[in-house]
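Please go over the structures that come below.
Read-outs: derived from the displayed coordinates by stated rules, not from any lab. Owing to the predicted nature of the structure, the values given are computational and were not obtained by experimental measurement. Cβ atoms are built from the backbone, for glycine too; each structure is taken alone.
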Structure P
Amino acid sequence: MIQGRFQKQLRMRKNLIWRNVFISALFAFGLTAVLGGLGIYWYVQQPKLNDLQQQINRLPDGKDRVVLVKDRIALENTINSTLVQAFGGFGLIVTAFVSIQNLRATQQNVMLTEEKQITERFTQAISQLGSNEITIRVGAIYALERIAKDSEQDHWAIMEI
């Protein structure tokens, strides 16, 4: 019974390691894709800014030049806001992902802690069954009964004792 739990925990840890390797690789691929996409976006938009700047430099001071300067500034703002929104969205996704992983790890720790507590209670109750005092033995029987109610996995093993 107790060996089966440790084997189960070992399998869970191995599965967790492989899952974390896969998730890390997926995260690295996603980060590379996002950064590559943003780089391509910036690279495509940069010639438009350069063309506007060249047009601005060729024009004399006047109303047309002011309009082109405003257009260039608007284009820069659009490019910058798009890049910031993309990084913010990626940051939001990463935060959500990390939060979900943290929740899963916490749930797994709670489960392992509960199993550890049941194992410790079981071991203590079994050792109390060997006591010379009748009250301690009766208490051990009640403790085993409680463990059998709390843990369906251990119920029949306890009933056999």
Structure Q
Amino acid sequence: MLKPLRKCKHCGFEATSDTELDLFSAHNQSKYGRENSCKVCTAKLQKAKNSNTKEYRSEYARNKRVVNPEYFYKYEKKRRFSRYGITEDIYDDMLSEQDNECSICKNEFTKRPHIDHCHTTGVVRGLLCGQCNTALGLFKDSEENLANAIKYLALTATEVALS
């Protein structure tokens, strides 16, 4: 089998001849003198980008995950940790200190834990499951809102019991 001259990073198409290489746009600053995506994928992505930036980004991310998952997850992990100013070691320590369970509901993590942080100071508070992290966000991280919710639940629980 011929060694590919260029491979599209989106669809995986491999150009093995000069004729097929014409399906990649010229790029003077590229190591190989050609773009790293074929003209078809470039046109699709440009059309999506022009029509809706959010759709373009999600399609681009989805393609990148499919073509090169190791790179994507390595980058994603690095981005998550740097966003909160922690290292992978600190994250692993937090996970073991919490016995691999959510700080609020105490359920064991079945998916990747969310890094909970204070939106005002940026300080990391702990690791939460997706539902508890969302709940805190919906309560706007307000102790008063949470206390009011607890009062409400207690009040309605006694009213239901009396009925």
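A value of 24.1, 81 for Rg and Dmax of the Cα atoms in Å, for residues 70-125 alone, calculated from one of P, Q, originates in structure P. With distance in nm of label points 7 Å out along Cα→Cβ at positions 86 and 118 computed over the structures P, Q, the top value is the one for P, the highest of the group.
A value of 32.5, 107 for Rg and Dmax of the Cα atoms in Å, calculated from one of P, Q, originates in structure P. For which of P, Q does FRET efficiency 1/(1 + (r/R0)^6) of positions 62 and 142 (r between Cβ atoms, R0 = 35 Å, to 0.05), calculated from the coordinates, equal 0.50? Only structure Q yields this read-out. For which of P, Q does helix-only ellipticity at 222 nm (-39500 (n - 2.57) for each DSSP H run of 4 or more, over all residues; to 500), calculated from the coordinates, equal -16500? It must be structure Q, since only it matches. If you work out FRET efficiency 1/(1 + (r/R0)^6) of positions 102 and 134 (r between Cβ atoms, R0 = 41 Å, to 0.05) for P, Q, which one comes out largest? When FRET efficiency 1/(1 + (r/R0)^6) of positions 102 and 134 (r between Cβ atoms, R0 = 41 Å, to 0.05) is calculated for P, Q, structure Q comes out on top.
When relative contact order in percent (Cα under 8 Å, 6 or more apart) is calculated for each of structures P, Q, structure P comes out greatest. Out of P, Q, choose the structure whose coordinates give distance in nm of label points 7 Å out along Cα→Cβ at positions 14 and 30 equal to 2.8 when calculated. Here the read-out was taken from P. Which of P, Q yields 4.9 for distance in nm of label points 7 Å out along Cα→Cβ at positions 38 and 150, as computed? Source structure: P.
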